Each structure stands twice: as structure tokens, then as C-alpha cells.
Structure 1
Amino acid sequence: MSCFFYILSSKQIDKYYLGHTCEDLTSRIQKHLTNHKGFTAKTKDWKLVYFEEYPTKSEAYQRERHVKSWKSKKKIIELIQNKI
């Protein structure tokens, strides 16, 4: 089983969404684009811009928490562009 830490981007609202999943990444992104409640419900132009694969859900979640702890859009953009 593979798990993923991923970053979605919305140009419409100029935001990034950070998440993790152990399901098929394409299916998970499709769920973000359906009618639901939550942060990603605000717009339907989310695009996958970055992901990392992990062997366990715990590791993917830890990476998500680590990147979120930066609280820096600039650092997230650097991660996407340069894989820091």
C-alpha cells in the first residue's frame, strides 16, 4: 500500500491545499472536485502540483503536518518548484 502527501493549487482563489491519503491519488483529487463541504469546496479548479509517496499513512501525515508547520506560502512554492 502506498500513501501520499500532496499539494493542490487553485488559481481562482490563489491558495494551496495540503493533504495526505492512502487511496488512489487520482480518485482522491476527484473527490476534492465534487460537491462536498470543506476547504476545497470553495472552487473547482484544484490541480495536483506536487506529491510525495510514503510507505505508511503515519509518515504521509507527518510530512503534511511538517509542511503545514512552515506557515509559509513562499516555502510551499519553493518545495513545488525545487523539491526542497
Structure 2
Amino acid sequence: MGWIITLIVGGLIGWLASKVMGTDAQQGIIANVLVGIIGSALGRWVFGSVLGIGAADSAGAFSLTGLGFGILGAVILLFVLKLLGVFK
């Protein structure tokens, strides 16, 4: 059951981040899930471990704070992917 929740929340986070970055027309559901999961891990690492924001440990969890840090991490990931030319 945990994997199903992970996929759903990852897809939601990836979709919201793609809306923020304007890449929603270029990626499908699989890319949204991957961007959401990887972005949540990135958000937890950047904001929790590097910057020391304690609330960032909930990144990717199904809470308002967790979704927020997950989306921020996914936006950072999409920004880097745009710089590398993966998305236009």
C-alpha cells in the first residue's frame, strides 16, 4: 500500500511542479511520477540536510508541508533539467 501512495503523491507533486515550470505539455504521467519522487528526495536533502529546515523532513508526505517541500524540490529538479536541455 505504501508504494501506491508513493506513486500517487509523486505524480501529484510532479504534475504541480510541471505546471509551475511550464513543462506540463512535454511530460507524461510516468515522468510526473519520477520527477515527483526524485524531486521530493531532492527537496528533503536541500532544505532539510543542507539548509537545516526541520520541516523539510516531511517532503513527499501527504501533508501541506510535505507537498510544499516536495514541489520545491521537483521545481529545482525541473529547472536543472531545463538547463541541461531535457525540457524546453
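Each reported figure results from applying straightforward, stated rules to the coordinates on display, with no laboratory input. This is a predicted model, so every value here is computed, not measured. Cβ atoms are built from the backbone, for glycine too; each structure is taken alone.
Just a few scattered comments:
- If helix-only ellipticity at 222 nm (-39500 (n - 2.57) for each DSSP H run of 4 or more, over all residues; to 500) is computed and equals -21000, the structure in 1, 2: 2
- Computed 31 for relative contact order in percent (Cα under 8 Å, 6 or more apart) - originating structure among 1, 2: 2
- Origin of the derived value 13.4 (mean count of other Cβ atoms within 10 Å over residues 28-35; candidates 1, 2): 1
- Structure (1, 2) behind the derived value 18, 51, 30, 1 of P(r) over Cα pairs in 10 Å bins from 0, in percent: 1
- Structure from which 3.2 was derived, distance in nm of label points 7 Å out along Cα→Cβ at positions 4 and 76, options 1, 2: 2
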